[in-house]
Structure 1
Amino acid sequence: MTTRFKPDVLDKLDSDQWADKYSDALGDKVAIIRKRRAQQQAAQAQLAAAEQVANTAKSASQVDTTVQNGLTDVMAALTGYSTPGLRG
């Protein structure tokens, strides 16, 4: 099947301008895709960090604070109190 067009149409076509506009349009789409990907990666990193904080808090909550250990030393230093019987 042969496509017919008026040769005069080619006189009006500026192929350089068309290529520039098409390239700009693709560039905009690529920029949008890259921005969305960066946002998704940032959200995933935040989620991973939040999970790590939650796991650390869970682990810390399970430490025995009835005996002297590193955590009780830190707690005493931060609060300015000492737990009776834990200090010698």
Structure 2
Amino acid sequence: MRPHSIVIACGDGNLYLTGIHWRTWNAVTAAGSATAHQNDCTPYCAAGRFHTYPATVALSQPKSCKGTVVFTRITWHARGKTQSTEFGCSS
């Protein structure tokens, strides 16, 4: 499955990617471009404003999770900042 959007800040949705256009998708990695939506959380997250930026996204570290192979690492780059997050299998 090639998602068109990904929530990065789980639970609160204060950082997510939309409009993902995948340039590469194979068994080892996936890479594409997207729009990042980030809450400035000013003065606090519930009252903050979302800002959008062009972004790139890469998925890697495929692992078997309950019989399905999934990417367990997401790396995104926007506004001169690169961040990576790793995920495990959920119960």
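List of remarks:
- Read-out Rg and Dmax of the Cα atoms in Å, computed value 13.9, 44, structure in 1, 2: 2
- Taking mean count of other Cβ atoms within 10 Å over residues 51-58 as the criterion, the top structure among 1, 2 is 2, with the largest value.
- Test item: mean count of other Cβ atoms within 10 Å over residues 35-42 calculated as 10.0, pick one of 1, 2: 1
- Of the structures 1, 2, the one that 0 was derived from, the read-out being helix-only ellipticity at 222 nm (-39500 (n - 2.57) for each DSSP H run of 4 or more, over all residues; to 500): 2
Throughout, read-outs are computed from the coordinates displayed, never taken from laboratory work. Just so it is clear, the model here is predicted, and its values are computed rather than measured. Cβ atoms are built from the backbone, for glycine too; each structure is taken alone.
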